[in-house]
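Participant: Each structure below is given as structure tokens.
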Structure P
């Protein structure tokens, strides 16, 4: 009996050591490391709401104040969308530190600070927040939005021709065709007696169709399964209260573990679907296309250039399929909502379009003539930006004005706050007034980096 116990002693000791190591690592990640960073930030002059590790300020952010009912359209959205930021700004100003779990975020709603950030070290000291790169891997992988440094330069150089003026002009026919199909469908619904149309869903579908055809050479019908899976991933990532930034959050809570498994399975399905799309194009060597996928599949033109791996191709496809249609559909949905509530601008734009087109089909040469249309789109993007924030991470200690931002600090630039700041835009900041852009962006805003 005693000999048998001695035989199992090394295994038992190994398990105890592993458990001790795990617990020590947990204590370091959840308390000691963030406390060390908190003290360092405070020494540099950055204050903020007190965190409760390992959750930081997450629990406080979840306690949203109930929204008062409002039958009128009100564009003062910052305090409604981000009540915690609005409250903290009153206490700590336009720059302060808050915590997502054990990850410190330097909140910025000061245009001068943003300007200094952009000029510091030529932007080379900034990267993408590691916590988001890991958290959103299922949706973007290592696509253009997530890579940095030389990798980013390689991806950017490869896809740049896709956005050339000639290529964009060639896409107009696809855009017009998809839009006409959508409008014809709406007309049939109205003629049949339908009194309500889900405009946002229709525009999202149309934008996805345009991206599928223009970027990958496939119809919406062929790409709709991918689209549905990406939307499901989006729902899990952005519409659930996952404790992002909390160590081991995916395994320490059963609900989070289930969502992590869902994300993994959906991501694998999406990867498999895009890989099939890539391989089908590779096998069809008779067709040389200048769409996004065609550019990604081209060989390097010199020894220094390298071809994308299969996974890089898949990640880039995921990035453009999601980001390409999501931002466009949001902007168009808000545009239609604002025009529906401002009939006078509908009249202005109709007259401008008729003057520019003379009743003919719109083409790229007519776009520069749509000045008022440009004002409207700028005002829409100011009031309801498709990207409500910009995130960065300090890859080293970076001097910003008279303050040092420590290495590892995440940055959260609040675009919604900047775009709704009366100090930058005047007392009519929450009113829909496209004419404010009559003389250009810099004349509309009192600070060059007040609009992003």
Structure Q
């Protein structure tokens, strides 16, 4: 091996910006965090995005510390392929019991959303083998979607984050097919109703299924409420139910990705699933991935929820999952996550975030879109998950050019004004388009909501002034 001289670098972590330290979080309490950036400690930063829509209970929760302590004392590691644990069983029972009756009948737990989507793909593939249909290989997902950063998850994603890896992803021409993005703000025509736009998208999906021979199509995969890929686009009327109907018609699995939007962030009934805003229990997915708020950032956990149709194929077939992960259904993670979910339920926090989040989003929409001619073209979302889309021209919805760095600069301005948000560039298919995401903790109060609104509006004004000086507005 050739040894190269290693220069001393600011950071030894191989992530984000290589060799340089990103801002470092050093503490948090409630909805506020403390961050060191460029040697300066910034205290009480209002955390309006909880990392990547992860936080439910807020930071520094003393009761969670007790939960963690109790969970580690209850925990002894086992490899789940041979020896399970009661904590994973109890968490599965909790999630299944707090979903509409009969929708889910089994669950598996893993470490991240990417991992959950990766496992879901394998579960679906084995499902087709269990029922003697190996020719059902093709998976249809959407353009401008994001399902994770592992190769399988990237293969069902489409956007600038996966583009550079396309040569090593699962076959994008013959296996992982793409249907049109669902993006009413940009692509619903002025002469179309929501239902007509939905039908146009459904017609495109059905054509893909038919053109590829339904006997070879295995699954349709969508994010119930997209996050960093597109910015919390709520599905138009009839869209998700229409996908469900097509899946029924052509014997195709209907999979929903709720890693960001699920587990209480956007549920209208004080429960867990985002899709309950848009679908009945009879229209529910066959398989669903979850994560983020499941462990509220205190433990690394995500999961796959399996419906009875898929489970029955396994129990009537081999009765086995082919393979396992070292830390799948990890007892400590499952035990802590269950305690966190019970606390959320006990304190009615899912209902709180749905109410407070809708107040936040609707007020921002009224202020920035309906009442004021700002560079915010759309404010969209539901419950505790909202986004702002920035535009250069209100009439044409023309996005800013990439060189304006709107997403990056808005995030920087927010941080300078003691607020942490997530911003993403390049959401449109041509690489343009900027959004800012808001996903606060479930514990926010009405006062907190108004503080977020005040700071967002101030930062929109500041970035507008910056863009005016630079000649973009």
Structure R
């Protein structure tokens, strides 16, 4: 193996996982040098520190390489020198003393650029500060489901090369994870902050106070349903040029105006990406303000580009759900050449107010050629609550419905006569009653050419349409 050219060895090493790369670096000094001198391998390699690491690795035998990335996972970090612990403290299997981890990190403190913490629990935020405060080349920090037992603060540290931090919480465990912000306050080089909360809520004020201390912040990512309510505050003491957010509103029953954040960022915000449309009641007004008043260079709804280089784009398809109806209709108004509409109905308790305002929006549905309705509302029976919208889709040629609504047959008879151009209908339902009444549906749609149904419903459907030219297909 020593006689192999370095290029061949690098090609072989490229197929190795983290554990295998670590083993390869222990084989000989030559391999250590080859691997550590490869920027590609060292960027890919993470030194994993977990419970198993301390039982299988000899710390004195760790490679003397310029390791760039460390990942700490699934441990409880304890500090026996802290006043929180006493001599009678009982260790559990995942307890690792702070000084043991520091002994490893100190070997690579001059080369570490990326530091990640996954599923780590510790008593105070200062323990995390102790781990990373000596990492002068730290560029990226990430913490997933970190838990602090006590609500204690710590002083900020100086990280001259720090560019990005990412804090993610997707579990239900209680803990003051926002305390991690204390470590990075006043970071002069920090440009990007990513907070992702999928379960529960977080301390909005703690985030605002933190962001206010970052003079070069320009990119904020707030993902997960738990972050949407952040934008319903009144005070935003920071400016950014890029925002990626789950949504900028959260309560569809709220009747309070929700423009404060947008107003605070006029002239600064240039790139906006929303994974969900603004919620009703004022979702339409918010979206109209974003498109017409914010002067954005780029605006994405999910992966759909609504604005590029300051200009509205042509879009093929759009979707909204039961609590973003007003914003969805505003998109159809702003982008009148949209051909496909997808309506998702979840199990949500909403007011039946859509029929009161649909008349003034009726024309925006006339250009649609395809309509897809996915009804997951179950006992909430949302499908019939939106019949007034379906009636407006008069030029739709393709209709797809996924629903087990008990009154589906009756609902179809109510709005299908308005779809005079319908050529194809797909019915994905467990409701066999609808198959028995397909003839009545056909009578409403004289241009119908294709019916798509489930396999177990095909035989009955073919009997009903035996004397017609309609083609029966399986979903």
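Participant: Using the calculated result 1.13 for Cα Rg over 2.2 N^0.38 Å, pick out the matching structure from P, Q, R.
Facilitator: P
Participant: Hey, mean projected area of the Cα convex hull in nm², for residues 297-376 alone derived from one of P, Q, R reads 9.6; which structure?
Facilitator: The read-out comes from structure Q.
Participant: Can you say which of P, Q, R returns -11000 when helix-only ellipticity at 222 nm (-39500 (n - 2.57) for each DSSP H run of 4 or more, over all residues; to 500) is computed?
Facilitator: Q
Participant: Something else: Taking 17.6 as the value of Kirkwood radius over Cα pairs in Å, for residues 113-224 alone derived from one of the structures shown (P, Q, R), identify that structure.
Facilitator: The structure behind it is P.
Participant: Match the computed value 2.7 of distance in nm of label points 7 Å out along Cα→Cβ at positions 41 and 105 to one of the structures P, Q, R, and report its label.
Facilitator: So the calculation was done on R.
Participant: Comparing structures P, Q, R by distance in nm of label points 7 Å out along Cα→Cβ at positions 233 and 409, which one has the largest value?
Facilitator: If we compare distance in nm of label points 7 Å out along Cα→Cβ at positions 233 and 409 over P, Q, R, the biggest value is for R.
Every number here is computed from the coordinates shown, using simple stated rules; none is lab data. Source: prediction; values computed, not measured. Cβ atoms are built from the backbone, for glycine too; each structure is taken alone.
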